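What follows is a set of structures for review.
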Structure I
Amino acid sequence: MADTGRRYALISPCRNEARFIKKTLDSVIAQSEPPGLWVIVDDGSTDETGQILAEYSSQHEWIKVVAKSDRGHRAVGPGVINAFYTGLETISLEDFDFICKVDVDLDLPPRYFEILIDRMHANPRLGSGSGKPYYRNKAGAWISEKCGDEMSVGMTKFYRISCFQDIGGFVREVMWDGIDCHKARQLGWVVRSWDEPELQFHHLRPMGSSEHNILTGRARHGFGQYFMGSDPVYFTATAFFRMTRPPYVVGGLAMLYGYARAWWSRAPQLDDAELCAFIRAYQRQALIRGKAKTIAAIEARQMPCWVGTHSAT
């Protein structure tokens with residue numbers, strides 16, 4: 001176990017990840033500051049994932065495998081978070097300073113967690129942070145997934161325990177990895193991701209492509225934006241931006257389709273009216289002033305919320 005103040009645990013939901021999981025296992029083992037505990041929830045794998053996990057856990061006592069029965073298919077969004085909570089139930093949060101939900105299709109740089117912990121110590125208001133995901137295209141080029149600086153990315157959600165507890169953990173629905181960041185900011189916390197060489201990581205499977213195909217993932221994202229109450233004008237602008245990223249045009253159209261289908265069917269939305277209003281206000285201001293200025297203004301305005309419940313020392 002690491003020294004007090006730098007103790008962290010990882011939780012990884014996974015299913016049928018034999019193609020990628022060794023890369024992730026090796027990159028975590030090679031960390032300059034390894035985790036105190038890594039709980040990997042095998043969510044009913046039918047490939048060689050279970051054998052690989054058995055091999056690695058027998059060699060590293062801090063890797064713990066929790067096996068779930070096979071549901072017959074991969075479940076993203078709520079299914080992933082349900083698996084995460086299966087792992088979380090085996091952990092005592094009081095034993096750690098930080099918790100991270102980390103996917104097992106990543107190749108992380110060796111100082112990844114060391115640097116995130118350093119940044120948490122440097123800024124007491126920093127509640128969640130991450131690096132930036134990149135993937136290789138067919139020509140081998142290093143391509144950014146273009147995630148905003150104001151969000152920590154879903155595939156490596158690194159959280160200060162007190163912030164994770166303040167926001168009430170993760171919502172068990174699509175867009176959980178955006179809702180959490182907005183909730184943290186509403187409560188006065190700061191959330192960041194950094195696009196720096198030592199924090200750039202290889203996403204071995206492009207974002208949104210884990211179920212069926214990337215267009216299904218983009219449509220799911222559109223539903224998620226509807227679920228969290230995003231402003232329609234802001235969402236349309238983001239969909240047009242995504243049309244400039246692979247898969248060109250059709251990716252953004254799939255997002256618009258997912259949003260429109262949810263709206264037309266009157267699908268349920270996030271049951272937190274104040275947070276939904278907070279999100280829409282941010283989005284409308286971001287369209288006018290830009291994200292950076294809007295986030296800075298929100299962080300200044302919400303700081304008393306954080307000071308009221310947390311020491312700045």
Structure II
Amino acid sequence: MAPDLAAPSPLVRRGGVRSLASALHRHARLRLALLLAAPMAWLVLAYLGSLAVLLLSAFWTIDDFTYNVVQVWNTANFTTVFTEPVYRAIALRTLGIAAAVTVIDALVAFPMAFYMARIARPRTRKLLVVAVLTPLWASYLVKAYAWRVIFSQGGVLDWAGKPFGVSSPGYGTAAVIVVLAYLWLPYMILPIHAGLENLPANLLDASADLGASAGRTFRSVVLPLTLPSVFAGSVFTFSLSLGDYIAVRIVGGKTQVLGTAIADNVTLNLPLAAALSCVPVLMIVGYLLAVRRSGALDSL
């Protein structure tokens with residue numbers, strides 16, 4: 001049987017692969033571009049593309065009779081968002097909840113991370129890291145509904161506070177802050193733990209040799225060097241709290257935040273929901289710009 005002259009021989013194919021490998025070896029930038037092509041394409045199309053569509057749809061409007069989206073360009077939705085007192089109150093409430101969650105998580109996470117990184121034995125440290133990560137393996141809804149039972153009338157808080165005459169605060173803003181602080185606490189512990197692990201031990205010894213007390217060492221040595229890690233954790237807790245609305249639905253009662261306002265308007269007024277969605281995006285971008293100088297983004 002005559003050989004197929006149109007098919008390339010194995011030597012030709014092998015030579016082509018070697019030539020391509022040699023070209024990639026010589027051109028580091030080409031190699032890097034090929035490695036980043038797929039994730040960058042996904043980032044541009046799926047993430048930045050969706051944000052662009054969101055921003056464009058915020059300039060559309062709703063037909064008053066059919067309630068269909070009409071591509072009539074105007075800024076009426078942004079005017080409504082920034083001038084209506086109800087939306088300003090919702091935005092400020094959301095910002096306050098996110099800030100409270102971030103502060104609570106920082107205060108709780110720092111001593112836990114310090115013990116894990118500087119005091120606990122090496123074997124115990126691994127177990128503590130696993131313990132911190134374990135809640136992340138459970139379902140978000142399971143944890144949120146568990147807190148709903150805790151805050152419910154006749155629930156765990158009522159049972160525990162009954163001997164002291166204290167009742168559960170019920171559903172509301174306080175419950176939302178507690179639940180979100182619990183949900184996002186691991187995201188604050190892990191960056192602080194990483195920062196404390198990288199803290200040179202000789203600096204602590206030098207501070208003690210110079211006669212500094214434990215409090216002075218913490219204020220002058222530990223806190224300044226680990227502050228970027230705290231800000232890095234706050235990026236997660238702050239941004240996740242700004243966009244959350246499921247926990248608010250479960251334990252928030254009548255509490256309204258940006259997430260619930262957006263969800264309520266998606267089916268009623270999509271352009272207004274898009275305009276509202278731009279508010280947390282602007283808050284997050286502003287926060288990232290504010291913490292950029294601290295080096296927090298390098299610790300992510």
Structure III
Amino acid sequence: MAPQYDKKLKKMIKKQQLSLIWVIIICANIFSFVNAKESLTSHKVLESSNSKDWRNPKQENLIYMELDKGTVIFELAPTFAPNTINNIHQLINAKYFDDSAFIRSQDNYVVQWANPKPKVKASQLAKEQIEAEFFRSRKGIKIASVNSQDAYADKVGFVDGFPVGYNSQHAWLTHCYGMLGVGRDTNPNSGNGAELYVVTGHSPRHLDKNVTLVGRVLWGMELLSTLPRGKGSMGFYQNPSEHTKIKSLRLGNQLPKEKQLQLEVLRTDTPVFQQFVKAKTHRLESWFVDPTGKIELCNIQLPIREIKNSN
């Protein structure tokens with residue numbers, strides 16, 4: 001065979017070999033994508049989790065709200081608002097909220113409660129004013145970051161299960177659905193925990209760093225989101241007869257063991273959490289036509305489950 005034809009043949013064989021390699025690579029990627037589409041769902045991520053991926057909230061950080069229709073449980077965030085939470089503890093210990101009521105339910109916004117006719121004023125039981133705890137130093141906290149094009153913060157993520165915004169200097173809790181906040185007047189330091197509210201509508205993130213947030217609802221959110229809407233300005237009830245009565249507020253460690261609900265919350269400092277966020281971001285369930293590929297902080301609702309007593 002002539003040398004020039006031999007070179008052409010070798011060159012043609014080499015091209016075919018390279019083409020075959022590319023076909024193998026493409027097929028492998030398709031196979032990998034198909035497998036991911038079948039496996040990387042939030043449901044399957046949670047199924048693969050183990051006990052180390054979940055945490056038990058401390059009872060001293062839980063508030064139990066008793067209503068006629070059931071119990072609402074809040075988890076407090078002392079890492080972000082220790083002074084305000086200490087004031088709330090004092091009010092709860094003094095039973096200030098017993099026989100209080102929901103005074104406001106604004107559609108797509110918040111529900112708010114207070115004691116309209118307290119036997120003793122809140123200012124006599126705890127501090128009348130608390131220096132606003134709208135944000136805290138970025139130092140000293142570990143944040144599980146979330147890749148999101150957030151409109152209200154440079155960066156976002158989670159700290160101990162609570163949604164946060166942050167920058168190089170500060171970190172703050174964000175107004176996602178179910179977050180617990182402290183009502184205040186025009187004076188930034190006027191909130192002392194005697195009036196509290198819960199976000200029950202689309203996340204009002206414009207309130208971030210303008211109100212002290214102290215925690216979030218873990219259990220019984222449906223009891224708050226279904227309260228009758230107030231007809232007055234900003235959803236306030238116009239008549240006391242419209243109020244929904246609150247029997248009591250107690251800290252979890254004040255209750256006997258048999259009345260403490262044992263809950264588990266998905267930890268936010270583990271690889272399983274990152275996989276959970278990834279699955280929520282890309283939406284590879286077969287139902288989705290557009291897998292999205294993006295996510296907002298407040299769309300990440302952490303899984304919470306009750307630990308059933310086997311006895």
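Values quoted throughout were computed directly from the atomic coordinates according to the rules given, and no laboratory measurement underlies them. Just so you know, these numbers come straight off a predicted model, no measurement behind them.
Going by Rg/Rh (Cα atoms, Kirkwood Rh), for residues 125-204 alone, which of structures I, II, III comes out largest? The structure with the largest value is II.
Out of I, II, III, choose the structure whose coordinates give helix-only ellipticity at 222 nm (-39500 (n - 2.57) for each DSSP H run of 4 or more, over all residues; to 500) equal to -7500 when calculated. Label of the originating structure: III. Upon calculation of P(r) over Cα pairs in 20 Å bins from 0, in percent from the atomic coordinates, which of the structures I, II, III produces 28, 48, 14, 7, 3, 0? Computing P(r) over Cα pairs in 20 Å bins from 0, in percent on every structure in I, II, III gives 28, 48, 14, 7, 3, 0 only for III.
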